[in-house]
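Here, each number is a calculation from the coordinates, and none is a lab measurement. Quick caveat: nothing in here was measured; it's all calculated off a predicted structure. Cβ atoms are built from the backbone, for glycine too; each structure is taken alone.
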Structure 1
C-alpha cells in the first residue's frame, strides 16, 4: 500500500506552533500532530475520513498542549 493525499500544514494549537500531517493509506486516514520545535509527536489519530482523523488528533493535541506549562525565560 502507498501513501496518498498527503498534506502538511502549520497551525497554532493552544498557543504552540504545531505541524499537522494528514494522509491516507488504503481506506484509512491518518493524522499526526507534532510540536515544531523539537518535533515531538503530540497526538495521532486514524479515521474513515480526513476530517474525522484530524478532529480526533487536534482534540488530543489541544488538551495535551493546553496542559503544558511554558518555561519563563
Structure 2
C-alpha cells in the first residue's frame, strides 16, 4: 500500500518577518488550521502566520522530517 505524499511547508506573516516550517500529510487542512487560528496557543497563532510561501512534497515522513531540519 502506498502512503500519501508528505509535504514540508513554510508559512510567514504579513510582513514576512517570522517563518514557520512544518511537516504534514494533509497540507490544505493544516494551512486552514493555521489561518483560522484553531489552536490559540500555537506558534502560528501567536505570530499571525497566514501566508503559505513554500511547499515541497516528499515520498515519506522520514524524508520530510530530514528536509524540514
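Can you say which of 1, 2 returns 22, 50, 25, 3, 0 when P(r) over Cα pairs in 10 Å bins from 0, in percent is computed? The read-out comes from structure 2.
Starting from the value 2.9: which structure in 1, 2 was distance in nm of label points 7 Å out along Cα→Cβ at positions 11 and 59 calculated from? Going label by label, the one that fits is 2. State the single structure among 1, 2 that was used to calculate distance in nm of label points 7 Å out along Cα→Cβ at positions 19 and 43, giving 1.2. Going through each structure in turn, the value belongs to 2. When distance in nm of label points 7 Å out along Cα→Cβ at positions 35 and 51 is computed for each of 1, 2, the one that comes out at 3.1 is 1.
Out of 1, 2, which one gives 24 for relative contact order in percent (Cα under 8 Å, 6 or more apart) as computed from the coordinates? Derived from 1, not from the others.
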